[in-house]
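Undergrad: Each structure below is given as C-alpha cells.
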Structure I
Amino acid sequence: MEDTPRWWRDPLVTVVAPVAWGTTYTVTAEMLPPDRPLFCAVVRALPVGLTILVLRRTLPRGSWWWRSLVLGTCTMGLFFALLFVAAYRLPGGLAATVTAMSPLAVMALAALLIGERATVGGVVGGVTGTAGVALLVLRADASIDPVGLLAAVGAVGSAALGFVLLKKWERPTDLLTMTGWQLTAAGLVLLPVAAVVEGPPPSLDGRSVAGFLWLGVVGTGLAYACWFHGLTRMTAGSTALIGLVNPVVGTLLGVVVAHEAFGTAQAVGVALVLGGVVAGQPAALSAVRRFGPSRLSHRAPTVEACPTASSRPTC
C-alpha cells in the first residue's frame with residue numbers, strides 16, 4: 001500500500017526543474033541585456049550559490065572540492081554559457097530541438113560510465129520526445145548559425161556528462177548544500193572569462209533585475225535542487241526524459257507572451273513529448289501493469305488472484 005502512490009512523487013518534484021527552465025528563452029529575450037551570455041550566466045549562478053553557502057554553512061571536504069568544480073562546470077558553468085550563446089544565436093525552435101536530444105546523450109553516457117542500461121521504453125521515449133519537440137518548435141525557414149549550433153550541441157554534452165557524474169559519485173551531504181557548491185563553482189569559473197571576453201558589466205534596469213532574480217532563484221536554485229533530487233532517486237535516463245517538458249513550457253509561454261501561433265502540429269508535438277516522457281518512466285509503466293491485474297482481480301476474484309491480506313493488502 002505504501003509503494004503504490006509513491007511512483008509519481010519523485011517525477012513530480014523533478015518536473016519543477018524543466019518547468020522553470022522552460023522560462024529561460026522568454027526571460028532572456030524579453031528582460032535580460034542583449035548579447036551578454038557570459039555575464040548572464042555568472043549572475044544566474046554565483047549570487048544564488050553564495051547565498052546557499054551562507055545559509056548552509058558547509059564547505060566541501062577532500063575530493064569534493066574538485067568534484068564540485070567539475071560538476072559545477074559541466075552542469076551549470078559551461079552549460080549556462082553555451083546555452084545563452086545558443087539562445088542568442090539560434091532561433092528558439094532550433095535550439096530547443098538540439099537540446100531535446102539530451103536524454104539520449106545521458107542514456108549513452110550512463111551506459112558507458114556507470115553501467116546503467118538504457119531501457120527500450122527510455123530509448124523510444126527519447127526518440128519520440130525529440131520528434132515531438134521538433135514538431136512543436138522547429139520551423140522550416142529556421143536559419144542555422146554554425147556557432148549557435150555548436151554551442152547547443154556542447155551544452156547537451158556538458159550537461160549530460162555532469163548529470164551522469166553526479167549519479168556516479170555518492171553525495172556526501174544534502175542536495176541543497178551540494179547545489180550551492182556547484183553554483184558557486186560555476187560562477188567563479190565563469191567570472192574571469194566573462195570579464196575578459198565581455199568587459200565591464202552592463203547597466204541594469206528594474207526589468208533586468210527582475211529577470212535575473214527569477215532565473216537565479218527559481219530557474220536555477222530551486223530548479224537544480226529539484227533536478228538533483230530526481231537524479232539521486234531515479235535512473236539518469238528517466239530523469240533526463242522529464243527535461244523534455246522544458247520546450248513544452250517554452251512554447252506555451254511563447255503563445256501567451258509573444259502571441260505565437262499554436263495549431264494542430266504543435267498540439268501533436270505536445271502529445272508526443274508528454275507521451276515520450278511517460279514511456280520512459282519505469283515506475284509509471286510498472287504502476288500501469290500493477291493497475292491492470294488489480295482491476296481484473298476485483299472483477300473475477302479467485303484464490304490465486306486475491307491472496308491473504310498480509311501479502312496483498314489492496315485486495
Structure II
Amino acid sequence: MLTAVEKINTFIYVVDTGSFTRAAARLNLSKSVVSLHIKALESELSTTLLHRTTRQFTLTEAGQALYQQFKPLLQQFDSAMDAVRTGTAQPQGPLSFSAAAEFGGQFLLPQLPAFTKRYPLIRADYRVDHSLSDLIALKLDVVFRLGTLSDSGLRFRKLADFPVCYVATPAFIRQHRVTESSDPAALPFIANSNLTARINWRQHLPAPDNRVFISNSIQAIRTMTLAHQGYSLLPVWYIREQLTEEKLVPVFTRQPVPDQSINMVFPPAAHLPQKVRVFIDYFARFFADNAALLRYP
C-alpha cells in the first residue's frame with residue numbers, strides 16, 4: 001500500500017522538476033503513476049495541491065505550504081539514512097555524466113582512472129555533449145557545462161572561471177592588416193554558436209556581419225582559425241599550446257571578454273546520492289588545485 005511519505009516524495013519531485021514527465025523519469029515511474037500519487041495525496045488531504053493545465057501547473061496555497069513544510073523533513077530523512085549507509089558502505093553503483101568532447105577529453109578523462117581507483121565500486125558512464133534537458137530525460141547524474149547558465153531550476157556547483165579571448169593567426173593578421181583600431185565587423189569572423197550565445201559579446205565588440213563559418217565545436221573553430229580563415233573567440237585553456245608557440249595571437253585585447261565559468265549541474269533532487277557527492281567533490285578539488293591549467297602560462 002502506498003504510504004503518505006511516498007506520495008509526498010512524489011509531490012516534492014514534481015515541484016522540484018517542474019514537470020510530471022521529468023519527475024516520473026527521476027523516480028523511475030510512469031507519468032500516469034505519478035499523477036495517481038498526486039491525486040491520492042490530494043484525496044487524503046481533501047484539498048487541491050496543484051492547478052493543472054495541458055503543459056504546466058501552479059501550486060495552490062495548500063500545495064505551497066505542504067512543499068515548504070515537508071521538503072526540509074525529507075531532506076533530513078535522506079541525510080540521516082545516507083549517514084548510516086556511509087558508515088558501512090563505499091560509494092557504489094552506476095554514475096552517468098556528460099561534457100563537451102573537448103573539455104571532457106582535456107580535463108575529465110585523464111582524471112577518471114584515479115577516481116575509479118579511489119572508488120572502485122562506482123561504474124562511470126561518460127556521455128559526450130548532452131544538453132541540460134537530457135539531464136532529466138536520460139537520467140544523467142551530472143552534466144558539466146561551460147559559460148553562463150540559464151535559470152533552469154537545476155542545481156549546480158561552480159568549479160572555476162576561465163578566460164576567453166579573440167585570436168587569429170599571424171598570417172591572417174598580416175593579410176588583413178589587423179590592428180587594435182581595426183573594425184572587427186569588417187573582418188572574417190569564425191563564430192562559436194555555443195559560446196557567443198552565452199556571452200553578450202556585442203557589448204564588447206561590434207557584431208560582425210562577415211561570419212564565414214559557424215560551429216558549436218571549438219575543435220572546428222580552432223581548426224578553421226589555424227587555417228587563416230578568420231578570427232575567433234576561444235577559451236584560453238583550449239589554445240594554450242598555440243598561444244605559447246605563437247601560432248595564434250590575441251587580437252582586440254582592449255576589449256576583453258568576461259571570464260566564463262565551469263559548472264557541474266545536477267537534478268533538483270531532495271538528496272544527492274553518495275556516489276554523486278564524491279564525484280562532485282573530487283572534481284571540485286581538482287579544479288581548485290589546477291586553476292592554472294585554465295589560463296595562459
Structure III
Amino acid sequence: MSKSIISVFGATGQQGGSVVGELLKVGNFKVRALTRNPDSEVAKKLKEKGVEVVKCDDSDSKEAIQEALKNSYGIFSVTFPFGKNESEDEIGKKVADAALGAGVKHFVFSGLAPCNEISNGRYDVPHFDNKHKVEMYARQLSKENPSFVSSFVYAPFYYQNFKTYFQPKKSNENGNENYSISLPSDPTGKPLDMGDIENIGSIVSEIFSNQSKYSGVVVPFSGDALTGPEIANTFSKVTGKTVTFNFIPPSVYRTFGFPGADEMASMFEYYNEFGAFNDLDKSIASKITKLTSLEEYLKKSQFKLE
C-alpha cells in the first residue's frame with residue numbers, strides 16, 4: 001500500500017524544512033516539497049533524500065497551486081508577511097481554497113494569535129492578525145466541508161533570532177569583554193515565550209498522524225518563557241561571558257525606522273501585556289515532543305558570542 005502524500009510549503013525554509021525533516025524521519029508519509037526554486041542546493045539535497053520536489057510558490061495562481069497539490073492527503077502551509085503582491089491573508093485563503101479543490105483531507109496551517117481582537121484594537125500586528133484571518137477562513141471551509149480537516153500550530157519567538165535580528169552586541173568596558181541583549185521585552189511584563197523552530201516538525205508530524213485528535217485544534221509551543229534578565233543570565237551561564245539585558249521600550253523601538261519596526265514594536269507591546277499565546281493551552285505541544293529550552297538550544301547549537 002502506497003503512503004499518503006504530505007505537501008509542504010516553504011520546504012527549504014525554517015518551518016517547512018523542519019516539517020520535511022521530521023516527516024522523513026518518522027516515515028509515515030511520502031513528502032512533496034513545494035518550493036519556488038527546485039534547483040536550489042537545499043532542494044537538490046531533498047531530492048537526494050527521496051523527496052518529491054515540485055516548483056510551486058504560494059504567490060502562484062490558485063489553479064497552479066491546486067495542480068501542485070493533486071493527490072495530496074495533507075498540506076502544511078506557512079505564509080510570509082513581506083515580499084508578495086498579495087496580502088498574507090489573501091495568500092493563505094487562496095492556498096486553503098486550492099487545497100480544498102485538490103481534494104486535500106488535512107490542512108495544517110502555521111498561524112498566530114489575533115492581537116487586534118485580544119487587545120480590543122489597541123495593538124495592530126498585521127502578520128499576526130492576517131494569519132488569524134486565514135485560520136478563521138480554514139475553519140469555515142472545514143465546517144462547510146467536513147472531509148476537509150484543519151489544524152493549527154502557533155510558533156513563538158525563535159531562539160534563532162538571537163543569531164540574526166537580536167544578536168548579542170559586544171562592548172569593551174574597562175578592558176572587559178561584555179555583551180548585551182537588547183529587546184523590547186519589558187522585564188515587568190509577561191515572560192517572553194520562545195522556542196527552537198526545529199521543534200515544529202515533530203508537532204506537525206504528530207498532527208498529520210492523528211487527524212481526528214487535532215481536528216480544529218490550535219497547538220502553540222514554547223520551550224521557555226523568560227524575562228529579559230533571565231535570557232541574559234542563560235547566555236552568561238552557557239557561554240561563560242558577561243551578558244546583560246538592555247530593555248528598549250517599544251515606543252523607542254518604533255522610532256528606529258527600519259521596515260517593520262513599528263509592527264515589531266506593537267508585537268512586543270502585545271507580548272508584554274498578554275504573552276504570545278494568551279490563554280491557549282501550551283501543554284499540548286509538550287505532550288507531543290520534548291521542547292528545547294533556551295539553555296539546551298545554546299548548548300546544542302554551540303552558540304558563540306562574537
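All of the numbers you see were taken from the coordinates with simple rules; none came from a lab. Computed from a predicted model, the values in this text were never measured in an experiment.
Undergrad: Given a computed value of 36 for relative contact order in percent (Cα under 8 Å, 6 or more apart), which structure among I, II, III does it belong to?
TA: Answer by label: I.
Undergrad: Taking Cα Rg over 2.2 N^0.38 Å, for residues 144-239 alone as the quantity of interest, name the structure among I, II, III where it is greatest.
TA: Values: I: 1.27; II: 1.16; III: 1.48.
Greatest value across I, II, III: structure III.
Undergrad: Assign the value 1.64, calculated as Cα Rg over 2.2 N^0.38 Å, for residues 32-103 alone, to the correct structure from I, II, III. Provide the component values of the computation, followed by the final result.
TA: Details: I: 1.33; II: 1.64; III: 1.11.
Going through each structure in turn, the value belongs to II.
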